[in-house]
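**Student:** Following are the structures in question.
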Structure P
Amino acid sequence: AGIAMACLSQSDPLVGLTGCYAFLVLGGYIALMHCAKATTYNFVVSLGVVSVLMWQVADRGGDLILAACEMGILTLFSVGAPVALQTMLHIMASDILRSDTDALTGLLNRRGFYRHTSRLIDRCAEAGVGHLAITMIDLDHFKQVNDTHGHLAGDKALIDVGYALRANSGASAVVARSGGEEFLIAELCMGGESPVAGVLCDAIADTPHGITASIGSTSVPVAQLDQRNRTHLIDQLVAHADAAMYAAKKAGGNQHQHHRQPTHVLVRDENRPQLSRL
């Protein structure tokens, strides 16, 4: 409204038309920070002001050609600039989403796992009950699949394993391929252990590729989560799940082991966890 009043109050309507370029700056800001409705409102107001000033130029016998050129430029950029900015934001948002996603399996990648697990911790804090569980899955002898059947078969196996993990995890679980043939799952569960970790061994063995998995898990009560450093907390939980997974692999693979250390150690001690086989 301030820009409109300033432009309409000019004694020379051509000066007022020049002042209407301020609507372009405002339109760019609105396109970046606000909704399409606000952008449309700004365009309608600017078009109304420009139309009034054009009428004043014609009424006073001013330079209609110059006024028409300014009106054309203002109209073009009032529409084009916000649309271009919104398109750019949409493309950038899509790129940001893809940066968290593993291109092969469609699961989250390691970066996405940390980002989404941090959000899961927020939901855990709101719930105030249950446990945050982290599960590490490593495929047994996966290199043999690539060596025997080729990398395309290996890729297909990874895709099918990713599908099996999603299908057997809760709707709120964070499922990621952390690298190579390793996968991570974070979830909120009511018991002290992940309810799906044991099921995943059978789910992976049931895929049509003759592969099995070594699975390690750990958990910490929500009430004892140390939220001062989310990355450090997730790192520790992943490290404990990783140690449990390696213990399962050393025991022959195709099994699940769970970390059973006191929860205060889970969040504050870097020592290697004690393990118990299920």
Structure Q
Amino acid sequence: MKIIATEEHFHTPGYLKVLRARKEWPNRVPYEEGGKKLEKEFFLPGEFRIMDPSNPGRASDLGDVRIGDMDAAGVSMQILSLSFPSLELFEPAEATAVATVINDEIAEIIKKYPQRFTSLATIAPQSPSFAVKELERAVKKLGLKGAMVTGHIMGEYLDSKKFWPILEAASSLDVPIYIHPKFPPQDMIKPYLGYPGLSSAILGFAADASLHAMRLILSGVFDKYPNLKIVLGHMGEALPFWLWRMDSRIQEESKQNPVAAKYYKDFKKTPSQ
């Protein structure tokens, strides 16, 4: 049986260089502890994780070490995607330039290991016109298999009509968009703070990705682009547990059609990693 792992993140050398050069979050800042040179990777103001540049870990390995791990786990192929922190946190001009570099870098890796790796494109949705062009280039020229959008885009979600050209392009290209979780927007995050991890993998990630998906369903975008495919990880985030109640309340309060049928038709769910 061929096993394809669908959520496998990476950092490229070019992206790490960008993070180290930035003066504000998201960025990497030199840090020393016990005489050891480390880095603080800031993904929110005041919130960071400690990284060891001398031991960059599996995310930065796109060769023999990663393939050895795949062989040991019985994984035939990985679908790669950019690791956190993501470009949705950048200003549009910088994000567009960096996305092109990342996609070119990962395309070269795929050329080297075509039987083991493919990838989702990195795009900058905060610049929709560029995101459309880069998605088309990534799919048609580089052979990438879709795109990943990591959560909200500076507090906005893909249901906003200014982002619909991206969804239209994905539909026309017949490739999916993977919605990866992210911590909630700045104007919603305060109740999560004060407890390490609550804003991210403990609760915030699933809550925000589920909200993103619901906004897409209610927006009508799947009626306009019936070929659109959206992927959610982690067994569909929290939505499978809430759908019955959602359908009941939506019909009662807003007279909209049930959402469960659209969720099961238009969203692909992958297992938790």
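**Student:** Given a value of 19.6 for Kirkwood radius over Cα pairs in Å, calculated from one of P, Q, which structure does it belong to?
**Tutor:** On the way: P: 22.8; Q: 19.6.
Of the options listed, only Q reproduces it.
**Student:** Right, here's the next one. From which structure (P, Q) was mean count of other Cβ atoms within 10 Å over residues 60-67 calculated, if the value obtained is 12.1?
**Tutor:** Going label by label, the one that fits is P.
**Student:** Hey, distance in nm of label points 7 Å out along Cα→Cβ at positions 108 and 188 derived from one of P, Q reads 1.4; which structure? Don't skip to the end; give the middle numbers.
**Tutor:** Working: P: 1.4; Q: 3.8.
Going through each structure in turn, the value belongs to P.
**Student:** Any idea which of P, Q comes out highest on mean count of other Cβ atoms within 10 Å over residues 44-51? Intermediate values should be presented prior to the final figure.
**Tutor:** Working: P: 16.8; Q: 13.5.
Checked P, Q; max of mean count of other Cβ atoms within 10 Å over residues 44-51 sits with P.
**Student:** Turning to a different aspect of this structure: Check the numbers for mean count of other Cβ atoms within 10 Å over residues 4-11 across P, Q and tell me which is largest.
**Tutor:** Working: P: 13.8; Q: 17.9.
Structure Q gives the largest value of mean count of other Cβ atoms within 10 Å over residues 4-11 among P, Q.
**Student:** For structures P, Q, which has the highest computed value of mean count of other Cβ atoms within 10 Å over residues 68-75? Please report the intermediate quantities before stating the final value.
**Tutor:** On the way: P: 15.6; Q: 12.0.
Top value of mean count of other Cβ atoms within 10 Å over residues 68-75 goes to structure P.
**Student:** Looking at structures P, Q, which one was semi-axes √(5λ) of the Cα gyration tensor in Å, for residues 28-179 alone calculated from, given that it came out as 57, 21, 9?
**Tutor:** Details: P: 57, 21, 9; Q: 28, 23, 12.
The read-out was computed on structure P.
**Student:** A value of -12000 was derived for helix-only ellipticity at 222 nm (-39500 (n - 2.57) for each DSSP H run of 4 or more, over all residues; to 500); which structure in P, Q was it taken from?
**Tutor:** Numbers: P: -19500; Q: -12000.
Matching structure: Q.
We did not get these values from a lab; they are worked out from the coordinates using the rules stated. On a predicted model such as this, the values are computed, not experimentally measured, just so you know. Cβ atoms are built from the backbone, for glycine too; each structure is taken alone.
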